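Dropping the structures in below, format is structure tokens.
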Structure 1
Amino acid sequence: MLMRDYCRDLEARIAGLAGTLDDRTLECLAFAQGRLLWIHPFADFNARLTRVFLAELLQRLGMPALDPTPDPGPNTERYLQALKAADRADWGPLVTIWRGRFEKEAEA
């Protein structure tokens, strides 16, 4: 039931996007990642599945392919804190991380 609701919610969010990298797109990506990890639908490999799912979502949105795996150290802790905030439907910290991912990609 949670996965069905997740898919419907994500579909509605995607339908409302403008096709550009803006705040709504970043929030959609944060939702896609945070909510799927919160549901934790599999006994194992949820992080791997989420990375594959995000790669597909980025491609469908016409966005550059990026690796959502956080760098070790402080970035990992910041990411884990962002996931805890996402557990409470606070997408802001994950939006900031997604913005940083795209900025890093643009610099490369």
Structure 2
Amino acid sequence: MRPAAPVLARLTELPEGEPVAVEAMLDGEAESLILFREGDAVRAWRNVCPHAGRRLDWSPGKFLRAKDGTLVCAVHGASFELGRGECIAGPCRGQSLSAVPVAVVDGQVLSA
């Protein structure tokens, strides 16, 4: 029998259109994840910039956003659109954040 998927957050805890950092265990390793909610859909990525392997938040759980809504790496200024997690400007242009599969079930965001 497969163990139950870990609950990362409740949907109601995630503000619409704002990135949120959560801690999770993935493949037995502690990871910081970015969750991004649009309506009842949630996307997730590892909280790591592909350019230098550093966290994207400037302070734990605090993210920089550009006026156009992109997520900005606090270290080198790379900009990521939050639809696919693709870097659209900066030193890692064309690369993407590492996606993490999640599912929303009964109002809970689960690691898939």
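Computed from the coordinates by the stated procedures, all read-outs in this text should not be read as laboratory data. This is a predicted model, so every value here is computed, not measured. Cβ atoms are built from the backbone, for glycine too; each structure is taken alone.
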One of 1, 2 was used to calculate helix-only ellipticity at 222 nm (-39500 (n - 2.57) for each DSSP H run of 4 or more, over all residues; to 500), yielding 0; that structure is 2
Value 24, 61, 14, 0, calculated as P(r) over Cα pairs in 10 Å bins from 0, in percent, for residues 33-88 alone from one of 1, 2, is from structure 2
Taking relative contact order in percent (Cα under 8 Å, 6 or more apart) for each of 1, 2, the highest value is that of structure 1
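Can you spot which of 1, 2 the value 19.4 was calculated from, given it is mean count of other Cβ atoms within 10 Å over residues 41-48? Walk me through the numbers before you get to the answer.
Numbers: 1: 10.5; 2: 19.4.
The value was obtained from structure 2.
Mean count of other Cβ atoms within 10 Å over residues 25-32 computed as 9.9: which structure among 1, 2? The partial results should precede the final answer.
Details: 1: 21.2; 2: 9.9.
Computed on structure 2.
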